[in-house]
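There are structures below to look over.
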Structure P
Amino acid sequence: MNRSTPDLPDLSELERDALQIIWRLGLATADQVRENLERPLKDSTVRTVLRRLEEKGYLAHTVDDRRTFIYRPVESRQHVAGRAAKRIVDWFCEGSVETLLVGMVDSKVLDRSELQRLADYIAAAQKAASSEKEGQ
């Protein structure tokens, strides 16, 4: 996680739903987002939500030859989730990631396979850090 990147603004539930759709699709038009939302909304409402997500720094767009806006996420789901987790760590755990992770393990938030993937990821990060240190 890039610690120097500023926090992105909070999202409304509808903004979060639209962003989730675009993360899943990779690229999307306003019509595609509207069709994938669980509740019916006017086209203008969806376009306003997408414009707000762009203003907040979550999305960018290009324009195709038919003048249709094609939206794409600016950052990956993992980066945004990482920043959200950092806020939780700062707010509730006095900056201790360990406190958050131990709490998640104790509360059985993570299942066995998730714990194993996390352990594998940590081992790979430790190996990479050791390689970087040896290379200096």
Structure Q
Amino acid sequence: PAPMTAVKTIEAAARFGREEALNLENKSFVPLAHTNEARALVGIFLNDQYVKGKAKKLTKDIETPKQAAVLGAGIMGGGIAYQSAWKGVPVIMKDINDKSLNLGMTEAAKLLNKQLERGKIDGLKLASVISTIHPTL
């Protein structure tokens, strides 16, 4: 019910001044805050924060991997290799045929080119990352 209530409240509040709009928003929001859905969403948020905190503590002293391997190239393997290489971990991408290896390298290059087009990396960074992915049969 919250999304529809929010839309209706926004539509109605647009016709009022600031104080009247805030009062309308308050009248619409308070009943929603006491629903089972709201309690569940708050619980999900708090649990998410708890898990993130635990994960941060548990991984605090973990050593970064020095190398990764992807068995099976293709589109998914290329995406996994891209992620590892992007994070600075050299990757060996292994498959049983050249076609899949080429597909994997093409996928990694495609993902890097998207970063280049968005201006997040330059050509040197692209070349540096792609050079850490080593396809092999």
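Read-outs: derived from the displayed coordinates by stated rules, not from any lab. The model shown is predicted, which means the values in this text are computed figures rather than measured ones. Cβ atoms are built from the backbone, for glycine too; each structure is taken alone.
Summary of values
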item	result
Answer label among P, Q for the case where helix-only ellipticity at 222 nm (-39500 (n - 2.57) for each DSSP H run of 4 or more, over all residues; to 500), calculated from the coordinates, equals -19500	P
Distance in nm of label points 7 Å out along Cα→Cβ at positions 98 and 122 derived as 1.1 - corresponding label from P, Q	P
Structure from which 0.30 was derived, FRET efficiency 1/(1 + (r/R0)^6) of positions 18 and 106 (r between Cβ atoms, R0 = 30 Å, to 0.05), options P, Q	P
Read-out Rg and Dmax of the Cα atoms in Å, for residues 10-81 alone, computed value 23.4, 62, structure in P, Q	Q
Per distance in nm of label points 7 Å out along Cα→Cβ at positions 66 and 90, the highest-valued of structures P, Q	P
Entry that produces 29, 46, 23, 1 once P(r) over Cα pairs in 10 Å bins from 0, in percent, for residues 74-113 alone is calculated, selected from P, Q	P
Which entry (P, Q) yields the derived value 1.07 for Rg/Rh (Cα atoms, Kirkwood Rh)	P
